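Each in structure tokens, the structures are laid out below.
Any read-out appearing in this document is the output of simple, stated calculations on the displayed coordinates, not a laboratory observation. It should be emphasised that the depicted structure is a prediction, and the values quoted were computed from it without experimental measurement. Cβ atoms are built from the backbone, for glycine too; each structure is taken alone.
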Structure 1
Amino acid sequence: MLRTNSKEADFFLVRSFFVLALGLLIPTISLGQSLSQKLSDNSLSVVSHRGVIDGETLENSLFGIKKAYESGVDFFEIDVRKGGDGELYLLHDATLDRTTNGNGPIVGKTAEELQQIRLTGSGELLPRFSQLLEFAQENQIYLMLDVKEPILEEVLGMVQDYDLSDRCLVLTFARDRASEAHQIPGEFLISVLVNGAEDLAYYQKLFTEREFLAYVSKEAPIELYQLVRDHSIPIVTDVMGAIDEQAQIDKGKTYRSFQEVRQASVIVSDFPILLRDQLRYGLK
């Protein structure tokens, strides 16, 4: 029988405890990473536009978001609308016509009516925002919120209730909207639309004590991207439309040439898997 002295046994126990503790700690650090930390740690964050990964998956669908997550996507741009029952739902348009079997404005529908609405092509019930937040909380994903209605404070209140504030980025495309978001307490990040040097100066003055990101249009001059980078402000942009379509033809070469000169921190796409693989790993 192998014998060990007391010092060796004590050393073994201490080492085993340390290894176990480290193993428990590392996942905790990874899972608890805020969006601000994510943007600092990674050269690029790829975002699934409305939860789509292949240009065809139904938008703003829990099924699509879960499918994308299983494929390695952890950052999702989604739209939030308020129904006539006061519940918040995932929906881009103000009406139900385009993406569901319903019709008319969502705001005019009762809770009973909305419980019968299903997404076209999948049969999935119209997703509630609370369902997405539950999934986000369980899987530690990141959210980019596009809230077009005057319900931003309500939306962010729910985000706070699920302890997801520091994992969210709020999109704003007008100065008054950015000012509204800036006044709401929370650890969420804010993206503002920058169309030129005047916008940049305005937002730098507004956000004197708070981090913000600059959304620069994909059609903007390269000089504007450079100006924003010169001020050390993270850039958000998108490649939906012609760039996404061309990338399917040239297997992602378009993505690489686009990013080489723009050097964005966050890019939104309908094909996030291909975009991620090309820009992070340079796959052929």
Structure 2
Amino acid sequence: MKITFRQVDAFRTVVSTGTVTEAAAMLGVSQPAVSRLISDLESEVGFQLFQRSGRVLVPTEEARLLVCEVRQAISGMEHIKQAAIAIGKFGHARLTLVTTPTFSTQLAPDLISSFAKVRPEAMARMEIEANDDTVEWMVSQNHDFGITANEPVNPSFESLMIKNDDVYCVLPSHHELAGKNLIHAHDLSGEVFISYIATSRFRFEIDRFFEAKKIERRMLYETRTTDAICRLVARGLGVAVVGSSESYLSTMPDCVALPFAAPLSFRAVLFWSKNRPLSAVANTFLEIAQRSVSAG
């Protein structure tokens, strides 16, 4: 099997645009050239990549599976290109951090901001992945650090708990429970509930807690980040149980965060691989994280 980069690039672009015309314009080649590249790629892989629906080309199920691999490969090429540019400009001091969406809006940016003050010459790259397993895999391969809500079970990682926050119930400011000092699970029986996505380990712990108490909620909405959950609550769509600091939740408009009575905590764990030494900039970042823990 001989697959060329031009074929792969044409395939990815047609998937993104939905038409050969737009793909040709983006690639700077003729429409027949794009069609030929797609045809050649189909011959190589041995299955159909697109079905026509009106003027739009719809990827087949096989194409949807293939494009996931293609995007990872293209991302890897972009990474190589950026690294080459950085090295050429003597910008080889580089920090790579990967985090789940929950920590992408506050905690990770705060750490990078502190790092930038100490090492302003260094490049820093933050990537966001949907689940803990993917974050752990990326750190095992080549990223300096990962941040997830749980300590990794893999013994090849070192870890540092950088946050261990209480759990809060977030309610619309006009909600009838907003005047209470403490929310119990039974208070939320029958409420429309806004959750973290199903792959979140913290979501699993919350659901297990309610199931153990046999309390039914109306599970209508889910999203990835605490910030997004609070914004949905603020619009009156439902209530939620989140993990965060009280000071952060207090900045959310049109909603109220009250302590939630449950044996739960919301953790943020920084981890890195034991199998390779930390660079100078990575050690600086780790020291900053350790100081943030000591400062509380």
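Data table
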read-out	value
For FRET efficiency 1/(1 + (r/R0)^6) of positions 41 and 193 (r between Cβ atoms, R0 = 25 Å, to 0.05) computed as 0.45, the structure of 1, 2 it came from	1
Answer label among 1, 2 for the case where distance in nm of label points 7 Å out along Cα→Cβ at positions 81 and 129, calculated from the coordinates, equals 1.4	1
Comparison of 1, 2 by mean count of other Cβ atoms within 10 Å over residues 73-80 - largest value held by	1
Highest-scoring label, criterion being FRET efficiency 1/(1 + (r/R0)^6) of positions 249 and 273 (r between Cβ atoms, R0 = 30 Å, to 0.05), among 1, 2	1
Ranking 1, 2 by mean count of other Cβ atoms within 10 Å over residues 113-120, the structure that comes out highest	1
Value 68, 51, 34, calculated as Cα extents along the principal axes in Å, assigned to which of 1, 2	2
Structure with the greatest value (metric distance in nm of label points 7 Å out along Cα→Cβ at positions 161 and 217, set 1, 2)	1
